[in-house]
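Each in structure tokens, the structures are laid out below.
Computed from the coordinates by the stated procedures, all read-outs in this text should not be read as laboratory data. Worth saying up front: this structure is predicted, and the values here are computed from it rather than measured. Cβ atoms are built from the backbone, for glycine too; each structure is taken alone.
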Structure 1
């Protein structure tokens, strides 16, 4: 146990290496669950537009509408895991709280996926060097650092309090990286098959896992040039992924593994235009095949009563409404977006300056063999950098790149070496401990701020709106404002079939009553029974008497029934 020699107190605590690994794992699992449960409790009423669509898909699956699993925009595996919640008659508060608690189960899955990655990588530490001269960082220190990086990724960059697929994606990325590392020592056919099955299942969690899987397969083929074994992993992936690819491609008459990336590029890079209620603008963006229907012009009213389900159909499956959309290439737009992405990535990396300081200190102290070790671990690093670069072409968000940032950082620390004397071992050990402790203190500070300030985007007022409306489930309603932020509609189990989007919603409230009457008639044509919005306080008092305030909230409702 030369690697563990500098920290004799840890040896007394841990015993042999197997016991040490288990105790360090237990410690960090406890910390992860403690921070995670605190975050989930404080943010139990947090929700965002993406969350509503994931919950809508879960509700559809719970009702036995299995076609909902083939969504051209959202990954549906996480919704499938939440579907059992909707088999019970739960209050909106309980439903949302349990949906957040489900993310804790995903967090545990991600934790043990990362543990598998740690075991796979640490098994190879010091196998390629003369242990009497140069050593890698202590294994116990690397475990502590690795778990700390995992906590940073899952609790800060991704946020376990969010309802979505990103935490589940990170779990499959860690599993795939672990299996790829295992191929260095165990290149059996079974290992390749499991590798492919893991990536195939990961694809069901989010469409981005399809190109991620291709990157992993490319690394595997370059690492071990056995075409039969690599073919077996690709076939395993295809068997798992093919049903979803077919379900997405056949109805559209074209091959697709998901349209989220295409729509993001078309919207954010070139040629531009919006996703929600896209009508073919700008001209270069394509010709809509079945867009939402504009039934009024000034202000524009959009109708979308069918055939897509969900609380707010335009975001439940944007790929349907944006069928026919094209992407173009603009060098200037690409440069502008990539520059913004690079700045955003820099902010993410600098959010934990202790990582940079600690790594630079250890590297400058002992740069021996770093470049050679980096070349030997090219596979995981290359995949991670490639996927981060892919995101930089469109949009960098911390929750997207989190697992790849962790894989790069951990691989860099794995490549560090130090002299084998006892003094150097002590410096290396204490350096890693200090780094992990500073990051843990950062987590405590971040969590304390969340507890004191509360979680943003609380939807408690939406519970009240849903209760006061007291509409039968399935009632068709129209909204003035953001339909994808109308969480009350999800809790009330009603369906939004038409809207006036911002910024046109503010114009609606300033119209004279006779003009609004013509718009009410247009809304009636959609089958909507209620019109709901948030008028400015100064204008609410001047509304028609048929507008009624919803309890004590800022929402008002207008009955469209004759």
Structure 2
């Protein structure tokens, strides 16, 4: 058993400002444990195990041997968790506290610490053209769907390019369902000839061609794609694509200058299907000093053109939708509109100081990304925001507080979603200081305590439209839970046995399917309410989540 670090990891021996200096104990203990593959129960070798005390100010680590065993010496007395584990081909999902905690007493030798690692999965396949020839340098990308505060989000999970045989192998994938896409940029294709000035190339007598992005199994619309289910620790072969060449076109136009030195980069993103799985398919072109631009290599479809938006401190932006059918589109005019800052004030209902670490994030409903701002002395400012509808997300609140109300200009925003235009505006946020607490227990169908159940607490009154007020939690080994920071009101409480719901409980349509399981409870100001809930069996949620 090999000791990897008898020293502190990531902790300076000198105290940081505001922290107590670390002093090693004179009576340290030691720890023995094992790391195993959760699926096969086989030992995992060369895994680095990091344990951290519950105060989070010092850590120790060990590495597993060929039998998956690790040993850590000189561990100070205290209460610890296994904070992180790294091992090739595996990922570690830390169990919920307190089941992940253990104690090291003075000069005690702690044994039996078991760490379960989840094995990554692999998909493989081949890409050919319509003639059956292998295609190299094709980008293969996986996407997974999740739901965040009631909004469907698509996130990229991994990517790889095909080799000279047209083959690919995408590793380190977690279990789940994936949308898989193959795409070869037109300029990367041997079939592509960029005819920027046709009159200057009279010898070219064929149209520009490229390859449209293709989703498994060989469809262009992501809504018609088949999601590939991947089990833990498996290799899924045969994810093959056949790409067909298609005509590709140009979007040419001009950006109207708003100032003498205004130059910009034009970005066209695919918005044909209203699905953000294609929003990362972008085409870019700079403007010249006259504002002219030429986007090339675009297949037929609908594209969202933007300039200026998304850059910090952008002074102007423009946005326009252009549809290509069977020919290039010319004379497109983009007229940048000057942007104004979004400013705001934050106050508390009892006039107490605003939390010093409070931060705001504005998450667009339609797109990915966000704009953030720190709150200083109750004020904030964000420059260069694209017009759109944003969810307001507050972090750094005290446990007894919540976002009570949002006002944009002179209008209340009961949904929590703020529509911001190019003219900017002022947002006023009121922090409530009379949040309640919900304590409860969850039982299974058989009446046993439901350990590790996912809890969703949803407003069921005038605040029902506020997705930001939906709270989550989880049960401990005894089936108990506690959720803090609840705005006073009536709530519905759900407990889910399935721990892989991808945020679906934030969707009203999903919750509706299980309304019979929900418990109703009233949260009074600055009070604690109690509730008992029956867990929703995974066998009930499985067929429903397949529809989302």
Structure 3
């Protein structure tokens, strides 16, 4: 028992060869047997052997010879105890790993598909408590329409004792919400019986982000195509508008020819408006700030907005009582209005009312902190709807890129709005309550800059000049018309077919030109690159960039921030070209 020879223990008292506490335990067992006259049992006797090891025994004290003598029988249980403790430790490790696994884990019976165990992550995933999960089958986590197919797949796997499955499946929560989950399913032994363990991972958000990314890439491709179409169409419209202007100057007012030319020009202007919509859609328009009236923009844009909303949605425009001058890009402001209205429209599947209003608003020092702008005078654009609204958590993320509450959304519309408002030194806030509606409020700083002259005023002034101009345009007809119209106004014009030809012409007499007019997108050499090469010889050389579409790679946006650079959007008339040339020369 202790590893001692029998001659060291025979004929001796218990206390002579047992530790004191062990001797007391044996005497207590002996006393119980004497008292009862029946065998006394200690199933868990602990003994420290002579070698210092722990050993365990089941002790039984049996009275014999009528209770005059007692026999102590010991059966060693050390191995069984160690085995049991190892098993308990293994089960504890399994329990800790099972419960602490961040991924949902389900254990189920292969034949019946009955759920045998589920961890805490599975409770969170499915929205069921541990008690609610008990007794459910694996099929209960599938949508109704997918259960028959799932049953066949799971039953087919149940007959395979080896191997597993991997894939992405659709699951359903207790509240009916659908989830997309990656699943790894393998056979195991559970409590001595064949079972299967299924480890899940919720990839719903990841798949949504992937869908949004694919959608944004598709929209980007469509946008590039739309921008390319707009570029070519703008060139054609510029030719039509310049030729029409030239003919209109020769046609007497009130004649059939004058009326026909007026119809042609009106159609060309509508085409120009269409190309601007294409560029607005493609998000490839170049930022070109000038003094604009936000109140006028909202009124002018209302007709388009009313065509976009459904008949069951009422669009109300609340006009300002006075002009709201901003130094801004008109097209980008239209994009802000469009995105906010369409966002409101999508929040009202059953119809409702959208109110677009503009007003002047004075922000004082106390209010500036909450409005996220400095004190001063601002134009406020408010878009209000009585749609589904959103909770505070959603509102906090509403301007995040790729965040969307719509199944088919890209999550970019409001992020673009936020970026545009910031680029105009403004701020935008959202106020919303579930079931009541949402209000977006955008503040833009008012400007004291004077308005640009309109076309009618330009006709009266007919700006002329005698300076020497270098014009680079790859479209032959447009190049010819620009050269002709500027020459008629007294300018000395040299025309080039592309940027490289313009640089070559410039380098021959670098001090001869007062201004260069450059198309942004040209073969051989673009407008930005051509101007940079020219400025290496003449740092103060001024340039008017002409374009209807320019991708980010053109670099023209950065160039426009430099002194001596300006932009004229296609399509344009001869009067508009002459005005921009004169303004840049006189600046």
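Out of 1, 2, 3, which one gives 102, 51, 33 for Cα extents along the principal axes in Å, for residues 120-375 alone as computed from the coordinates? That value comes from structure 3.
Comparing distance in nm of label points 7 Å out along Cα→Cβ at positions 328 and 344 across structures 1, 2, 3, the highest figure is found for 2.
Taking distance in nm of label points 7 Å out along Cα→Cβ at positions 184 and 472 as the criterion, the highest value among 1, 2, 3 goes to 1.
One of 1, 2, 3 was used to compute mean projected area of the Cα convex hull in nm², and the answer was 27.9. Which one was it? Answer for the origin of the read-out: 1.
For the read-out FRET efficiency 1/(1 + (r/R0)^6) of positions 432 and 528 (r between Cβ atoms, R0 = 41 Å, to 0.05), a value of 0.45 was computed from one structure; give its label from 1, 2, 3. Checking each candidate, the match is 3. Each of 1, 2, 3 could give helix-only ellipticity at 222 nm (-39500 (n - 2.57) for each DSSP H run of 4 or more, over all residues; to 500), but the derived value -19000 comes from 1.
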